[in-house]
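As structure tokens, here come the structures.
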Structure I
């Protein structure tokens, strides 16, 4: 595993992690790994998030209704011609039979837009 440099608490406070409610999920046409998510983060309109998690969700509609953690203040990035306005947070690791993947989910009681502190 890669060791990353230590950061200060001020660096950490720059990251805004919000809970988002996934409203829709679909495969990105012509891409094997990408899903296009529409996510309510408690803002005026939903955000579009493009994520390389398709291999873990062969039926993307199963993501609809989940409340997950997102990095909300990343600079927007264009992927396959689609703007991504954040990043879903997940845990991925292990090897062979011990490989795992898990989204960072919350209960339904947590409102979209809630900030992780």
Structure II
């Protein structure tokens, strides 16, 4: 699987900009969503190769959105990496149980993120 297009789902404009900037500098096409609901909708309509998902968002949180994506036939094959401030081990375990393939705690280390993405594609 080749990773070209990445959907960044985060309610913080600052975090979206930070992640988008890192990804674009490494040659990835980036889509943005500012809520879990918008993220699920864009995943279905735009079919990105990877999703970076925040957890703490109003409305549909990242755990719920990831669970929806991983259980939907249209989107279950899109890997999700959670990028969140929730750093407890129980949060990480819960995120992985919802369908995430990786759980990174903010502040995100750009090199670690890019290295992980490269292992996927």
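Coordinate-derived values only; no laboratory data. It should be emphasised that the depicted structure is a prediction, and the values quoted were computed from it without experimental measurement. Cβ atoms are built from the backbone, for glycine too; each structure is taken alone.
For mean count of other Cβ atoms within 10 Å over residues 2-9, find whichever of I, II sits highest and give me its label.
Across I, II, mean count of other Cβ atoms within 10 Å over residues 2-9 peaks for II.
A value of 15.9 for mean count of other Cβ atoms within 10 Å over residues 26-33, calculated from one of I, II, originates in structure II. Here helix-only ellipticity at 222 nm (-39500 (n - 2.57) for each DSSP H run of 4 or more, over all residues; to 500) has been calculated and equals -13500, so which of I, II was it run on? Comparing all candidates, it corresponds to II.
A value of -0.54, -1.26, -1.33, -1.38 was computed for log10 I(q)/I(0) by the Debye sum over Cα atoms at q = 0.13, 0.21, 0.22, 0.23 Å⁻¹; which of I, II is the source structure? Derived from I, not from the others. Can you say which of I, II returns 13.0, 43 when Rg and Dmax of the Cα atoms in Å, for residues 42-97 alone is computed? Only structure I yields this read-out. Out of I, II, which one gives 28 for relative contact order in percent (Cα under 8 Å, 6 or more apart) as computed from the coordinates? This figure was derived from I. Across the set I, II, distance in nm of label points 7 Å out along Cα→Cβ at positions 50 and 66 reaches its highest value in structure I.
Can you say which of I, II returns 0.50 when FRET efficiency 1/(1 + (r/R0)^6) of positions 10 and 58 (r between Cβ atoms, R0 = 41 Å, to 0.05) is computed? That value comes from structure I.
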